[in-house]
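The data blocks that follow each hold one structure.
All of the numbers you see were taken from the coordinates with simple rules; none came from a lab. Computed from a predicted structure; not experimentally measured. Cβ atoms are built from the backbone, for glycine too; each structure is taken alone.
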Structure 1
């Protein structure tokens, strides 16, 4: 089972590494440099506003379905048609609530124009994620991996033609940026739907009142968790734009640094895509989860710690390569956000374990505490410290959530080797931050310093992998078969 996990995880991360960095740093960054921090800040704030009511599109169906299909594969054909019919109805509610909320907070015509495209994108993305939950729940991880990058691959093709193809005389603006994303999402949705219909052999999609009520009730804890997580993940940039006098520019500065966090966060999220169905199946078969938990935690959290160490001492160099304006401000934000990445990575690992275990009440209590803490800190810190205050608010909130989840994992499940894993990561963190500090003092070239820090991580992973394979009595040749 551990070999299957590692092979599928490697394929998923590999294919995403080929596509998503180019989208984020090649396309998305280029568009921001073209349109400027103000216009992109508007886009980023409205984008995060469109996320706020995203729970209405899903209501916890995706995680509920993924967990149940992984435990009992035949449920895919039973649930899919009913959930798709409910999601279509919820899409209408989402659109109505989003526009009413936009009116209440005083959005202009420009805001509304952008919200139409971004709202459609949220609807299509929600359908794609649900369809993928069937694919990964049935343990078709390679198919799911391809679906995970298809939308971004299409966007890269479209925007490469627009930006560098010289085939069309189009002045790139934020509205074209959103509209071509819509086209990419729509094509991906059609492909995902065709795959799921073929695998589950569903003949029609219809409203089943009795089944819908049952699914709705069972999904409520998952829905509540989605709502709470959306708020403390996405409300920062909205509060920056609404609270500050020059909020669009400040939100754009925050977005510059947040894009890097988002890029790495995409790869951290990939772990949860595989971990939830893996943990669900192991727990349903009453098997030990400690082996896979340790592998995931060591791989992901050691990488997150390494990245935070690199950005702590080199954020100005990184931002100067990527952007043309507000370098110092965005670099200061980046240092804080990349420490937040450590906690986000932990949440994807331990949150997946607790979700698979069915500890929804505990997860919702933690998430509610996170929302209250995040909003309170933003109200206090943003007026005085602007985007820096929002970054600190996110760090404290994610830290609270991550540590709480680790504690509950100890108390409720106590997987084999968890204490050893935590101690190993603490020792690694001490070593990597010490190395980063010494490198910053003794190596003049920042890029050479980054290479040294990264090399320490590579050595750590190589040694860990060697010890792990030796302990399991598996040769490298046998593992690669």
Structure 2
């Protein structure tokens, strides 16, 4: 891939040879051909500017102390050689003769002034660029009038000239999921360049390069450098990232409280700000990444005539569970083309882990391919489990007789509260089969493509029932009980 410069995020550290933000990680990034090395800075208790992203040493060093409660001598005693926490001055000295620049990042403004002093004192203005919190960039601009600043931007809508007037940035710095072609063109028209973070999928790196992005921050220099276009892989990467973001939102709600709970059609039909916030975020990303596609969502609606691909989204499937403190919810995002789901992502409620699938590419959970269990038995439902969902808070027509027929076959039925997770269950070995009384692409399309790509059976019956099973015999046995 040619075009964008490659920025090594916290140095090169994914190989495990070096911790992030160490001199060893910076040296390794230089050796692997990074154009720029991004580093994070914080202040010690005695005012030294050191390289560290987190407020504490816990994640990287197993040390719970806060960096702002340690002296430089305390910090220097952690690790050894180029594998300890370095000062900003040491990082500048390392890159000075390498033809590589440092991109100095900070998520709080406190280090901005002292870091600018270090850069000025080292005569390193030409070796450094700056990114991070807006207030921090304001301090840098005041102290270093000619600094190369990356202005943070958190919207898929491009900034205006007025938005850039104060900082006069060289780059507009946005998360890669928000960067589309119109965004790039608009920023370039303002005379600025586009930087994006953190791009760890080769197909997305190739896409961004094609759009004209100027700078790509990555944890994986190899993938970004050798990136080739692959639209299916790109779709999978994006839906997986969105599912992970949804998982974080739900975990935070369960930990901190859901907040205001409203109802829609009836008192059992819940909606929370988590639902709405996740859907707004997903819509912004899809609009940037796939501007030619339609979007239909649970909370904000939408229309499609099927002439172009359409994304169907349920931001929190199982909101009644979430509203009542039950930790069993999912997320459903599917791309439908020609009436069939071709890409899907859900959350496995068990550990809030994304599961993704694409037609012809398999179904995947945390990089491991999912294969539906093929259990040979003359009576595939006997001693097994089937899952379904209610029609809101009530049994759907035919559910009570089905329970009796399943019981006569010594098959147990479960209702867990998320149609997305229920239909995907047979692919994961959770029950032999599953069904919901009325198929909805918003809730169920992603699960169908996941089950199919796992080798299981997924279909929508003429009655509107959506049915999935680990294998054909189980599907047929369950269909027979519906008659």
- For distance in nm of label points 7 Å out along Cα→Cβ at positions 219 and 307, which of 1, 2 scores largest? 2
- Message: As an exercise: relative contact order in percent (Cα under 8 Å, 6 or more apart), calculated from one structure in 1, 2, equals 21. Which structure is it?
- Response: 1
- Identity of the structure behind -9500 (criterion: helix-only ellipticity at 222 nm (-39500 (n - 2.57) for each DSSP H run of 4 or more, over all residues; to 500), calculated), options 1, 2: 2
- mean count of other Cβ atoms within 10 Å over residues 59-66 computed as 13.4: which structure among 1, 2? 2
- Match the computed value 165 of volume of the Cα convex hull per residue in Å³ to one of the structures 1, 2, and report its label. 2
- Supply the structure label, taken from 1, 2, corresponding to Kirkwood radius over Cα pairs in Å, for residues 171-210 alone with the calculated value 12.7. 1
- Message: If mean count of other Cβ atoms within 10 Å over residues 139-146 computes to 16.2, which of 1, 2 did it come from?
- Response: 2
